Structure I
Amino acid sequence: MNVLITGASSGIGAALARRMAHDGDTVGIVARREDRLAEVLADCRSAGAGAASRLWVTDLDDLDRAERVALDAWDAFGHLDVIVHNAAIPKRRRIQDLTYDEVERVMRINFFAPARMTMAILPRMLDRDSGIIVNVASMGGRLGIVHEAAYCASKFALTGWSEVLAIDLHDTGLKVKLIQPGPIDTEIWDLPENDDPIYDGPKVPPEEVADGIVAALADDKIEHYLPDMSAVVEMKTKDLDGFLAGVAQMARSKG
């Protein structure tokens, strides 16, 4: 398969690129950091995907550039079988301290870039009547997380977008996969210009999520919790007021 993966210089994206290249897929990887991206590309090529795998150094905050990368990757590979929208930035900031510019930037990278890239190649996928659109959202796309209003807004948007994509494309050869990672051991927890995270529990290796995404490509389900934390979402849905009160109390107890 020909696969394009955003946010592939580290974490889930890098693990997924290496895993899919090892399986023999041709991988296109997208991220801002050229040095880190080059390391991932070297691993992909040595894993068996060959010289056809390539990289695009891109800041998805530039939506015009994001669209061009999607189309360039399609042209470079002849077509795309899978596009994985994995790139995202955190913004842990109390709502009292959050700025509108911060909200807008998070929405551009986490939601508008995936939407723009999908819409750019969607006519081509429909012409082929084949393709898989993978949107990597978050548990923050189903649950409100302390101090993460902007991040959760972007992931709720990506979740709703994915659901309607699946509805509108149900009678085509295209598939939509909505991935909801829980706490994953990536650098998203330690980036500067973010408040310290409230969560201090165990974290899942990104390789485990990559394996889960590969498995999801082959099944019929749309939504996949990696790891499976769907019970928490069900609890919140049954008693939203109680859930929000409990989370607020936890936040107060941790200062």
Structure II
Amino acid sequence: MRLELKNPIIFFDLETTGINIAADRIVEISYLKVDLNGNERSSTLRINPGIPIPPRVTEIHGISDEDVKDAPTFQEVAKSLAREFEGCDLAGYNSIRFDIPLLAEEFLRAGVDIDLKRRKFVDVQVIFMKMEPRTLSAAYKFFLGKELEGAHSALTDTLATYEVLQAQLDHYPVLENDIGKLAEFSAHNRNVDFAGRIVYNEDDVEVFNFGKYKGKTVTEVLERDPGYYGWMMNGDFPLYTKKVLTAIKLNSNKK
């Protein structure tokens, strides 16, 4: 089923040095851009992460330090990528928990201001797990009736994700062919930051979603325990989480 789009949408997948959103880096990004007329354009970029790629990670995606030694850094391609992604909704497989937060970190480190929070996020993995809990390869076999050749290649996974979402719309009548509705269905929580450390509660108030203050409003915690802000800012939290926390703090000080 062809997607009904209100904005262009980019399906993308990252290969990285690891799974730590705050510390790891992108080594490859593949994306498929679909415009409002259904025209498709894909691209793949190798990225020099500036840090070693662990051998155990190379065994998974097949990209070594040698493969990226002459590739551009993310900072060198960040502005052109931001222009490509600007105004587009985003889709991927496990993208809400990993790819989007990591991409946001890379943009922040590169000093490129792109407001991803204004976009709709569709996570094909979440839809699949809610309907048929399995992996991308299993999803591909289930919905397309064939084996996924070349899994863990960023381009292969990106194209497969796009095909699976279209097949999901055909398979599940309950799913609406609307990116906004699919984004709502994809969401784990109503995140304030990409990593889900801060979320909205039922009253649309920002609350912590981890640790000893889980469920407590951010403004209440910062008022009662001012040192918690410093602990988080100096801790191993994603840059975007720190940016959101600072914005909440500054906003509360104005009241």
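None of the figures in this text is laboratory data; all of them are computed from the coordinates on show. Just so we're clear, the structure is a prediction, and the values are computed from it rather than from any experiment. Cβ atoms are built from the backbone, for glycine too; each structure is taken alone.
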Problem set entry | Highest-scoring label, criterion being FRET efficiency 1/(1 + (r/R0)^6) of positions 39 and 239 (r between Cβ atoms, R0 = 35 Å, to 0.05), among I, II | II
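With distance in nm of label points 7 Å out along Cα→Cβ at positions 175 and 191 computed per structure, which member of I, II shows the largest figure?
I
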Exercise. Thinking of I, II, which structure, once distance in nm of label points 7 Å out along Cα→Cβ at positions 47 and 103 is computed, gives back 1.0?
Worked result: II
For this session: Name the one structure among I, II that helix-only ellipticity at 222 nm (-39500 (n - 2.57) for each DSSP H run of 4 or more, over all residues; to 500) of -14500 was derived from.
Result: I
Exercise. Given that Rg and Dmax of the Cα atoms in Å, for residues 79-158 alone, derived from a single structure, equals 14.5, 48, which label among I, II identifies that structure?
Worked result: I
For this session: Work out which structure the value 0.30 belongs to, where FRET efficiency 1/(1 + (r/R0)^6) of positions 95 and 223 (r between Cβ atoms, R0 = 30 Å, to 0.05) was derived from one of I, II.
Result: II
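When P(r) over Cα pairs in 10 Å bins from 0, in percent, for residues 55-206 alone is computed for each of I, II, which one produces 10, 33, 36, 19, 2, 0?
II
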